[in-house]
Structure 1
Amino acid sequence: MTRAVSASTVVGAAPQAVFDLLADPSRHAEFDGSGTVRDAVTGPERLTPGARFGMKMHAGLPYQVSNIVVEFDEGRRISWRHFGRHVWRYDLEPAPGGTKITETFDYAPALAPRVLELVRAPQRNLVSIRATLERLAGIFGPPPG
């Protein structure tokens, strides 16, 4: 059983430019489509393999979460997870005039994937993924043509 949801868009920027934005935790609130990310509170200026970073969040109530980068392929893929072990992943592929961005919420490695399904987290996260991709398209613009 696949336990992941994802969506894609194409933007008018090179993969490295998109990756540089994703690897800067201080800018995550700019493109977060869930409306929960507020600000980076701990961690490096630029993410690297195994980097840990904390974020101020708000979902009904304010809270903080600590993340760790679990996949890192410069210019191509970056992903992170927190204590629940579900993964937020961004895959970047060159596309005509820009970059195809695929964001995935992978909850197969989660501590309690069935609970996530029961509370409809995958469906809510897919809505947020689509909103995030719209924000990224707004930041980078469409590919030419």
Structure 2
Amino acid sequence: MKVILKKDVRDLGRSGDMVNVADGYARNFLFPRQLAAEATEGRVKEFEHWTRVATSKKKKAVADLTQIIEKLKAITVSFQMPAGENDKLFGSVTAKDISDALAKQGFSVEKKDITVDAIKVLGQYKAKINFGDGLKTEIAVSVERAEEKK
């Protein structure tokens, strides 16, 4: 029986795939759990339509992300942090801090997309940003000593 998967199924396929399965497997496992729908002629046409729509949306999103990546390459995120001896910070700069600083500059980047070890010493660093689909970039992170208030 041909079915269209509504959700990812381990060892069978990803959401949107059209696969052949045994009749009993479809009736007793996939259909009751809303994991798949029978591939009737109407559903196949609908599936093809949604595939085209999803592909065009993905192309547009990739084009938008490519523009954002080009802008991010020129960005340096600066932090003024209090530090003690040997330029060691009181605290650290994390992916969340970088995400918040980018948000202030008008970029919406999730902290889970940013890869950086916790920065605990003054200096210049690189943070990697992975948007998925092979779209990656690096931004410069500068951590400087905060002016002491007297």
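Since every read-out is calculated from the coordinates, none of them should be taken as a lab result. Note that the coordinates shown come from a computational prediction; the quantities given were computed from them, not determined experimentally. Cβ atoms are built from the backbone, for glycine too; each structure is taken alone.
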The value 32 for relative contact order in percent (Cα under 8 Å, 6 or more apart) was derived from one model only; which of 1, 2 is it? 1
Suppose you compute helix-only ellipticity at 222 nm (-39500 (n - 2.57) for each DSSP H run of 4 or more, over all residues; to 500) for every structure in 1, 2: which one lands on -10000? 2
Quick one: distance in nm of label points 7 Å out along Cα→Cβ at positions 30 and 86 came out at 6.1 when computed from one of 1, 2, so which one is it? 2
Between structures 1, 2, where is volume of the Cα convex hull per residue in Å³ highest? 2
Read-out FRET efficiency 1/(1 + (r/R0)^6) of positions 6 and 110 (r between Cβ atoms, R0 = 25 Å, to 0.05), computed value 0.95, structure in 1, 2: 1
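If FRET efficiency 1/(1 + (r/R0)^6) of positions 38 and 62 (r between Cβ atoms, R0 = 35 Å, to 0.05) is calculated from each of 1, 2, which structure is the one that comes out at 1.00? Intermediate values should be presented prior to the final figure.
Values: 1: 1.00; 2: 0.60.
Only structure 1 yields this read-out.
Say we calculate mean count of other Cβ atoms within 10 Å over residues 14-21 for every structure; which of 1, 2 gives the highest result? Let's see the in-between values first.
Details: 1: 18.0; 2: 13.8.
Greatest value across 1, 2: structure 1.
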